[in-house]
Structure I
Amino acid sequence: MPPRWPRKPDPQDPAYRRLEDRINFAVHVALFAASNSGIWFFDIFLDKNWPWPAWVTGIWLLGLLTHGLYIFKLAHYSRAPLENKP
């Protein structure tokens, strides 16, 4: 089941922003897993021994770990007023 939000979504709500960031991170993890498993499958299946899949996986994993570090350790979710609000 998809996550449900018990009240009207408000971008200023810290809990809503936190959930939104975590769902976004989960989507990125899923894209990483699907893409990299496909790259490595075809590298092994076709017996090409390409040099670039390790670089793609390593750089993407570093970006994913940085994203996770920000989401789970560094992000501060406080109620801040929206800018450019009339």
Structure II
Amino acid sequence: MSISGDQIVRSAALLGAGIAMGVGAIGPGIGEGFAAGKACEGISKRPEESGLLTRTMLVGQAVSESTGIYSLVIALLLIFVVA
């Protein structure tokens, strides 16, 4: 019973996909939480500006989420193309 090169490549690709999603999800989670918290603080201080603050927060969260989507694409490539 020996391990072939194909099995090593597949296991490395699957491990890399897991690490890519694990590390890639940390940044957007922290960024979106920080943006939502600051938006809540801003709305509590100036309720009349809630529409502008909410819109700006959502744009910021969308930009932050793009890094998580990039890591998802890399993980899917590792799973379905490499492995």
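Just a few scattered comments:
- For -28500 (helix-only ellipticity at 222 nm (-39500 (n - 2.57) for each DSSP H run of 4 or more, over all residues; to 500), calculated) the corresponding structure among I, II: II
- Source structure (of I, II) for FRET efficiency 1/(1 + (r/R0)^6) of positions 11 and 67 (r between Cβ atoms, R0 = 25 Å, to 0.05), computed value 0.80: I
- For the structures shown (I, II), mean projected area of the Cα convex hull in nm² is largest in I.
- Answer label among I, II for the case where relative contact order in percent (Cα under 8 Å, 6 or more apart), calculated from the coordinates, equals 53: II
Every read-out reported here was derived from the displayed coordinates using simple, explicitly stated rules and does not represent laboratory data. Owing to the predicted nature of the structure, the values given are computational and were not obtained by experimental measurement. Cβ atoms are built from the backbone, for glycine too; each structure is taken alone.
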